[in-house]
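Have a look at these structures, which come just after this line.
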Structure I
Amino acid sequence: MPPIIVNKPVKMLKAKIIVPKWYVDKTIELLQRKGVLHIEKAGEGLEEYKELFEKVEDTISKINKILESARGKTVDVSLTLSELESLSLNEISREVNNLYIKLQELFRNISEEEKKLEKIKSLYSILSFFEPNIPLDNIFYKGKYFIVITIYGSFDQKDAFTRLCREKNIDIKIIREYVLENMFITSFLTSFPLHEILQMINACGLKYIDITDYLSTVKTVGELTKYLDKEISNIKHRLEELRNKAKKLVDDNIEYLSKYLLFLENKYSELEALFKSFSSKHLSLIIGWIPHYAVEDVKSSLNKAGIPFYIELKEPVYGVDEPPTLLNNPPVIRWFESIIKFIGAPRYWEWDPTPIVSYSFALFYGIMLGDMGYAIAIILAALFLLDKFVVDPRSRDYVFFKKALITSCIVGFIFGLLSGTFLGNTLSLMGIKYSLTTVFTDPLSFLVIAIIIGLIHVNLAHVLALVKAIKHKNKGDILSEIGIFVTEIFGIPYILYKMLHTPIPGIPEYYYNMFLYGAFVGIIILIVGTVKNMGGLGLLMWLFGLTGLLGDVLSYSRLAGVGLATIYLAVSFNTIAGIAFNGVSSTLHGIAGIIIGGILAAIILAFGHIVNTALSAIGSFIHSLRLCFVEFLSKFYEGTGYLFAPFKIVLRKRFVIE
């Protein structure tokens, strides 16, 4: 749908292009030829991409480790274009890290439980050689004067331990001993310190039965065996729960992880071509803004040119980024972009008001010009004279400005045609009496039309201001604009009826008193909104909202003032020329009087209409700008943006040497 009131700038993407340094010149030449990249900086920020590459590697590694626990499964995965554009490495990395940490914690718990199970099973196996009724302190006991400890291992280890005890004169008393085919189990009593005995046991490669944790719970081997049997069952149950939990965690996320892996592998392959082939000191970075429609063309051109590259594209973030503005208006409307640039280019984040300004400016200019003769004169001057007063008549902005001026003059010609004005009343003096409407020659009618146009134009600006306030969630501005509209809706009919004695058809008379209360409600809403924006000062400043509205609307009376001034001044010059001709011809009788009077009248007419043409052109232009900028755009337009200026080859330029 073509823009009618306002337009939106072309969607921009932030492009970061990495290429090997020896391809930089070729890349820049290609981008210059394309003319689609607004460069911000080049050659800096490569460390960020080195970290990015490492981050991609790390995230892929973690996903693969997570998916190892789902071996044997097959997952068919695909990415849509919208998913590819919406996925973010930072978000993926954060999700994968969280999942990896949870899974690692589960695996750590599983490992601990498995070690505990193995230890208990080993103890359970050794205790099976003892009679159930044997007290535990016959297997392990630590007293003040002696200890009881049970060791087991190979016979060679036992011989080594026995020799070591003899060497250190350690007296041990065997309590019980079990001899198997390839190992032994011995319980003995000694008064030697426990920590030294344990060092000797470890030195010989033997093991001892540690039942310290169970001595306070059970008393005999049989009781401990039963306790360990239950503990083995509990650990197995916990292990099953932990393994199921880990499996469920992977199964619930396996599809997302597979998609992430596919996305990351694509990104990795892009980065790998550069970072595995070249070190970061051999790479160069180009950063800039590119229109969304040009992305595929740039990628395709880089590939065709055989340039290894990595390109990252990001949508701008409101409040963080400030992209350049590329205007995108249809023909004719785009001619008025040069008018908008007088006040300032729109920000990327705001509307481009060129469409409504094009209608408004041409209409206002045409109304104030309102004469066929002056319209033709200004068009001819624009076509044949204006170029001589500018440095570069082929510049885009100047060409657009000239076309906008000619278009506005055509509108002025149409209004002159409706009113029957050609160099004022020249047609009437020539005996050609016609007029399709007298609205633009009758002061009162013209003034009423001008005020109506102003009321519509100013309220359209307030509608756009309200939409903007809603978009940005500015409650103060929302209330202020609503207050103005409510005050107008009820206040204008009340003033028309009570003060101007002009009732609105279809509204019964007894409603008008109620309208006054409605206007007061609007004023209260306006006060609340102004106070919300300005604090206590708003209790006074709200008044300027209403008086400003009235002043803005009345300002459009200049349409009638300038328009009538153009006609009256033309008529005045025609009258002066007529008086001069009649005076000279009546004083100098004969053909001499007619010739001299005609020459004088022609000089007066030429001078007067040239002056009036210049005044009409300048006056209509200045006052049209004033109405568009001050009364209209100031309500919602910032104009603090900067235009898209792509790096491109300039094939034609005018140099002026002074």
Structure II
Amino acid sequence: MEKKQAINAIRVLSADMVQKANSGHPGFPLGAAPIIYEVFAEALKFSPEDPAWFDRDRFVLSAGHGSAMLYSTLHLFGYPDMSLEELKNFRQFGSLTPGHPEYGHTPGVEATTGPLGAGMGMAVGMAMAEAHLAAKFNKPDLKIIDHYTYALGGEGCLMEGISSEVFSLAGTLGLGKLIIIFDNNDITIEGGIGATFTENIEERMEAFGFQVLTVDDGTDAEAIGVALEMARDETSKPSFIRVKTTIGYGVPDRAGTAKSHGEPIGEENCDVLRESLGWPHAERFFVPDDIREHYRQLAGRHAEAANEWYTLLNEYRAKYPEDADLFYASVGGVIPEETFGDAYFDFEPKADATRSVSGKIIGELKDKVPFLVGGSADLSPSNKTEMKGEGYFSKRDRLGRNIHFGVRELGMTAIGNGLLLHGGLRAFVATFFVFSDYMKPMLRLSALMKLPLISVLTHDSIGVGEDGPTHQPVEQLTMLRATPGIDVCRPADEYETRVAWKQALLSKDRPTVLVLSRQNLPPLDGSGPDAEKGAYIVSKEGGAAIDAIILASGSEVALGVEAQKQLEAEGHSVRVVSVPCMEAFERQPAEYRESVLPSSVSKRAAVEAGSGLSWGRVVGPSGAYITMESFGASAPAAALFEHFGFTADHVAERVRALLCQ
């Protein structure tokens, strides 16, 4: 009776939260409460008093619309700040209980979820991180990394393509400490799944390489517990547990229907729920003392595991001090000061593609930042992202720092987020810039979670050439610049590329996108440390006053400098400003921004082989745009730059026209 009523406490609290907010998703918590209870009560290794304890098990609620269930569980287990008042403030401004779980906002939430399937991808990344760090730091006599990753989702998570991407890779990698739980209630918002989702999900997961377990009665907590135990015992492959549940369980006129999915059940049904469950307390948000004591005892038992781990870690530090120092540095993300000293910027200037420069930098950094891992969506030879001399992470080589993500840009980016969420690693992902379209939903989550994920995106413009418009990015710079919290860096030469990598690795709270060229770019005489400020004067005007300013990024900065030479020869005083990162520039003091772009100079021209939409904030209403206002074409890069007006002559012509206005 105690366990049954402990589970019912999760149900009634969740229903009360949704009802009070008059907004939310009650059906999932009512059906899945036995699952989350068994995970937290019996399977999960965690400590409410120390939510960030490093060797805890990770639990990701991929079906983030069921957040009321997670918040109720965290409250009952005594997570800090998760008071009853916070449950009553569900979905209200400033509460710790937002509509979908938010990492870094609510204690005990391991990932920001909401876009269905995203949590599955991040869970795979967490499991990969655990496997890599365990192989790197564990000793035969002392295992300081030994935990599982659990993810709970429903039909929507499995319908989204991202789940297939990441499950395919998880099975290939044999991630035996990854446990996926499928709340199988056969309902989505539009109704039953008969018209949309009739595949044999168990055979599908077996084909991916998972151990598949089935619990036919989702109210049978003991059966769920047995399945979880079997999943933990199978360490050679990931496990998938299908639990057959009833959405809206306990509310007869809503149970098993889409009506219970996304709207409150109503005050009357909150009473019906209590009667149906045998919950004798009519008061809303009330949990009796005996049930609270039950959860308190469970939480205390879990906290003991954390204390035991800290004792183990102290023993490890005494016996393996060098490894312990590296472990602490990895967990803290400590990068030695000398990493970006004078030697880092000591190079022989030459014309080179910024993708190639980036590859050289990765080779230099891999030994200085031993916790750097990453890879490409099957494009590392083109992206130049392979860490030479390092292995590839696989079922046979958990120490590999390179990652074969396969052709899975969306899944790759979610996994990158998961690697960072786990902790102990810095991660980069890579593909062609045009395929950032596939990455965007997970990059948005990177920004929401303030994760410093690094994206190496090469082949940055019509400079791709013969592959044609399908591979030539036009609007992607604007898309990413419009996303809050992302630094979009498009360097113009090796110096700026080195600055971009420095900023990316030193970032603590924002993802960085490195947008890199396929074609060679000349070194710029004026590039230097001010590149860190996001925009700077790369070539100063010749006169005392400024007639016009040319602003450019990437490959077009050199065009701006060549155009400036023509204009200066004609007697015009023209400044050229390189803008490798608009976001960094906007964070500078107003005095610096004014020194680079004086407000008195309204004649400005933006030059970039991409959409001009994002330039308005620095060009102003009187400026000119030498940008892409159409898709590209299939031809050699030189012919395309000529055709679309990216030549020094055309830039000079457009600036002359500005000066005549």
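Given that Rg and Dmax of the Cα atoms in Å, for residues 71-230 alone, derived from a single structure, equals 17.6, 54, which label among I, II identifies that structure? Answer by label: II. Here helix-only ellipticity at 222 nm (-39500 (n - 2.57) for each DSSP H run of 4 or more, over all residues; to 500) was calculated and came to -20500; which of the structures I, II was it taken from? Structure I accounts for this read-out. Of structures I, II, the largest value of FRET efficiency 1/(1 + (r/R0)^6) of positions 207 and 431 (r between Cβ atoms, R0 = 35 Å, to 0.05) belongs to II. Which structure, out of I, II, was volume of the Cα convex hull per residue in Å³ derived from, given a value of 350? The read-out comes from structure I.
Taking FRET efficiency 1/(1 + (r/R0)^6) of positions 135 and 447 (r between Cβ atoms, R0 = 30 Å, to 0.05) as the measure, the highest value among I, II is held by II.
For the set I, II, ranking by FRET efficiency 1/(1 + (r/R0)^6) of positions 95 and 175 (r between Cβ atoms, R0 = 30 Å, to 0.05) places II highest.
Can you tell which of I, II yields 4.5 when distance in nm of label points 7 Å out along Cα→Cβ at positions 15 and 367 is derived from it? Attributed to the structure labelled I.
Between structures I, II, the greatest calculated value of relative contact order in percent (Cα under 8 Å, 6 or more apart) is seen in I.
Source structure of the calculated read-out (volume of the Cα convex hull per residue in Å³, for residues 263-478 alone, 210) within I, II: I. Sorting I, II by distance in nm of label points 7 Å out along Cα→Cβ at positions 407 and 551 from high to low puts II first, with the largest value.
Every number here is computed from the coordinates shown, using simple stated rules; none is lab data. This is a predicted model, so every value here is computed, not measured. Cβ atoms are built from the backbone, for glycine too; each structure is taken alone.
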